[in-house]
Structure I
Amino acid sequence: MAELRQKIAVLGAGNIGGSLIGGILKAGLTTAQRVRATTKSHEHAQQLAQRFMIPVTAGGNLAAVQDSDVIIVGVKPTAVAGLIEEIRPGLRPGQILVSLAASVPLPVIEKHAGSPMAVFRAMPNIPVVVEEGATGISYNAVATQADKDVVEQIFRSVGIVCFVEEDMMDAVTALSGSGPAYVYMVIEALIAGGVKMGLSREVSTKLAEQTVLGAAKLVRETGLHPAVLRDQVITPGGVTISAIHELERHGLRAMLISAVETATMHSRKKTGMLTA
């Protein structure tokens with residue numbers, strides 16, 4: 001990745017914001033001198049400052065943005081409007097504003113920002129903390145290709161990036177945002193299955209976590225459809241087809257599809273409430 005010349009401010013640097021700082025610095029996108037952050041508490045500010053060797057303050061959001069080119073807002077959705085109003089005097093055309101609150105629509109962010117500037121709405125998921133995240137991003141009409149390239153580099157430092165139309169952000173939230181919870185349930189169930197059949201919990205956990213990790217990696221690196229890879233595991237009259245028959249009988253695929261659908265509808269409702 002090419003080095004970024006922009007100065008970056010991460011406001012409300014919690015788990016996701018802190019992971020972005022770590023990814024940016026580890027990837028060598030910029031230097032610690034070009035990154036600063038804010039937090040709610042002095043204790044957390046000290047921890048981040050010691051961890052990344054960057055300036056971190058408890059509060060001081062306006063001061064942080066006045067000398068920054070990229071502003072990443074990491075607070076909860078209900079706090080986004082208030083924070084942007086707070087930093088509004090320091091915002092200017094040419095800056096890039098990125099919100100990590102995926103349920104807050106672009107027009108709402110633009111309204112509170114006031115200044116005509118590039119605005120991005122991002123949905124990173126929790127695996128960004130281990131640099132294996134999936135982030136869906138939409139952007140406003142002011143954003144240029146150069147702005148998109150900067151934002152993509154930042155989020156690629158902690159995983160993969162997909163740009164989508166804004167009306168697809170609720171589906172992104174339902175699939176990749178909530179998706180880790182679905183996968184954790186699958187891992188938990190596989191571990192329980194191993195324990196039920198006599199394996200120790202330690203062995204079951206190691207086998208289950210590596211099986212899910214390896215299967216996902218194989219999908220990504222081969223580019224093959226999961227159904228093709230599934231069929232490569234199946235042998236006629238074998239163990240796997242018997243297990244798949246049981247999963248199909250209980251509607252595993254239908255349940256997961258419905259889970260994404262239900263979560264999307266719920267996300268749209270929340271987004272609508274914030275828009276109103």
Structure II
Amino acid sequence: MTATRSGEALVQHPLIKAVGFTGSLRGGRALFDLCAARPEPIPFFGELGSINPCFLLSHALQARGAQIAQGWVGSLTMGAGQFCTNPGLLVLPEADADAFVDNARQALQDSPAQVMLTDGIAAAYRDGTARIAGLADPVMAADSEGRNARPAVFRTTAAAFLADHALGEEVFGPLGLIVTVASDDEMLEVARGLEGQLTITLQMEERDTPLAARLMPVLERKAGRVLADGWATGVEVADAMVHGGPYPASTNFGATSVGTLAIRRFLRPVCFQNIPEALLPKDLRD
């Protein structure tokens with residue numbers, strides 16, 4: 001039985017009452033639809049893709065652009081880019097872009113090829129890289145062979161990004177896309193045009209606060225986790241962690257798949273009203 005048929009059989013089995021899934025948008029949506037089409041529909045908690053945008057604000061780039069580039073490359077290439085919180089999209093001012101690209105290119109020089117998890121994932125990464133190469137300008141791209149993946153970074157404009165949905169689709173692996181904006185208003189336009197994400201990051205200094213304040217009302221509606229001056233590839237198992245987001249990042253924006261609240265995906269609340277104590281579950285009795 002193929003993996004696809006196994007997944008279909010699993011989510012349709014009458015003893016299964018909820019499903020958690022991490023994978024592609026296409027595969028996850030197929031399973032989601034099967035869960036909804038059951039005679040007894042069941043919850044499907046799917047994590048279906050995220051490019052985890054990072055907004056690099058001008059004063060931060062001017063103060064520590066080389067450090068930001070180094071941190072981004074480290075996060076982008078961690079684990080051959082196979083983290084669901086991999087920072088695959090950078091949005092930054094056009095005026096600061098050339099210096100940042102030079103710093104990123106220098107950091108990428110030391111990034112070796114890494115082995116991806118499966119042949120299928122590696123093939124999909126090569127196909128995705130080729131697709132983006134046909135739509136954006138290369139910053140650094142090296143051939144990946146077999147299961148060995150090399151980082152690939154491309155550059156485009158805000159206008160091109162907003163005009164072509166394909167540029168915003170996830171490529172699973174160490175691929176980054178740099179989008180340059182001509183103004184603060186254009187940065188906001190890119191933010192508004194994003195699909196749902198697991199994470200969105202701000203790199204900022206105190207002097208960037210006015211622009212960050214304009215971005216925040218948009219970003220908090222686009223992602224399950226918004227962070228500043230860090231990299232989202234670290235996901236702490238903690239009470240406050242939210243690892244989910246608006247569709248297609250996940251199929252249930254009110255849930256998290258990491259942290260203490262993750263168990264709620266597989267629990268059904270029951271209210272006991274006026275029930276004699278002897279009939280209550282033991283942990284609810286006085």
Structure III
Amino acid sequence: MLKKILRFIKIEHTAFSLPLIFTGAWMGAGHVWPTPGVLIGIIIAAVGARTFGMACNRIFDRRIDARNPRTAGRELPSGAMGVDTALAVALGGLVVYLTACALLNRWCLILSPVPLVPLLGYSLLKRFTALCHFGIGLCLALAPLGAFVAAAGHVDLTAEVLIFSAYVFFWLSGADIIYALLDIESDRRTGIHSIPAALGAQKAQVISGLCHLISLAALALLLHQTRAEWPALFSLGVTLLLFVAMYLPQIPIMKRFFPISTLAGVAGAITPLLA
């Protein structure tokens with residue numbers, strides 16, 4: 001059952017989001033690392049929030065997934081896991097997240113409902129709008145902001161962390177458009193909205209490319225403001241190469257999304273730390 005739950009919430013993807021969160025915490029602490037207790041609290045909150053969001057997404061989409069050959073083998077549509085178990089996982093993630101927020105500081109607790117709204121609702125957007133990709137981008141873009149507040153103990157967000165959050169938003173939104181290329185025909189057949197289903201693969205990749213150009217521009221602006229030296233510039237170069245790899249037709253779409261787009265996000269998250 002534990003293995004099923006870990007597959008259900010894609011626990012490995014949580015690990016790859018941690019560098020984004022750590023960078024937000026580092027910025028919130030004033031370009032030093034927060035105490036181990038704060039870092040652990042931030043990690044626990046991130047795992048809880050993502051578990052809640054992923055479980056809700058899988059629950060809401062179970063009937064849609066059952067009609068898509070690529071996703072029909074997932075735990076809920078295949079019957080490997082019951083909805084009651086999935087609900088328990090979602091509730092468990094919510095409790096872990098709220099408990100971690102309460103232990104971090106009062107601002108984290110006060111603001112804790114804010115990320116829950118997009119986490120709960122982003123998977124519903126595909127039923128109404130092709131802009132649904134930006135919903136999941138918003139979910140992750142809030143993570144470094146939350147980590148900043150957890151480490152700083154206040155809500156006075158700096159321009160630096162807002163620019164970094166913009167990098168995260170446009171990176172993941174663009175990557176999700178690429179991911180949706182896998183399901184163009186299924187989405188059209190089942191009435192699911194996505195940019196690839198609405199515009200076709202070529203135009204969708206133009207839009208995702210624009211998102212990624214904005215993302216890279218945000219990262220470059222961040223380095224410009226900090227007068228970054230060669231380690232950060234080298235990391236920016238690696239990030240750029242990984243972004244380019246997301247558009248190589250020789251690479252299967254699934255690999256362009258994971259691990260390539262994930263590694264691009266991680267490389268970009270590390271870049272400000274090297275400035």
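Comparing distance in nm of label points 7 Å out along Cα→Cβ at positions 21 and 237 across I, II, III, which structure shows the greatest value?
On the way: I: 6.2; II: 2.5; III: 3.2.
Result for distance in nm of label points 7 Å out along Cα→Cβ at positions 21 and 237 over I, II, III: largest is I.
Suppose you compute FRET efficiency 1/(1 + (r/R0)^6) of positions 45 and 245 (r between Cβ atoms, R0 = 25 Å, to 0.05) for every structure in I, II, III: which one lands on 1.00? Each step should come with its number before you reach the end.
Details: I: 0.00; II: 1.00; III: 0.20.
Computed on structure II.
Computing FRET efficiency 1/(1 + (r/R0)^6) of positions 13 and 109 (r between Cβ atoms, R0 = 30 Å, to 0.05) for each of I, II, III, which one ends up highest?
I
Which one of I, II, III has Kirkwood radius over Cα pairs in Å, for residues 29-92 alone, as calculated from the coordinates, equal to 12.4?
It must be structure I, since only it matches.
For which of I, II, III does helix-only ellipticity at 222 nm (-39500 (n - 2.57) for each DSSP H run of 4 or more, over all residues; to 500), calculated from the coordinates, equal -11000? Please list the in-between numbers first.
Numbers: I: -16500; II: -11000; III: -23500.
Source structure for this number: II.
Only the coordinates and a few stated rules stand behind these numbers; no lab work does. The structure displayed is predicted, hence computed values, not measured ones. Cβ atoms are built from the backbone, for glycine too; each structure is taken alone.
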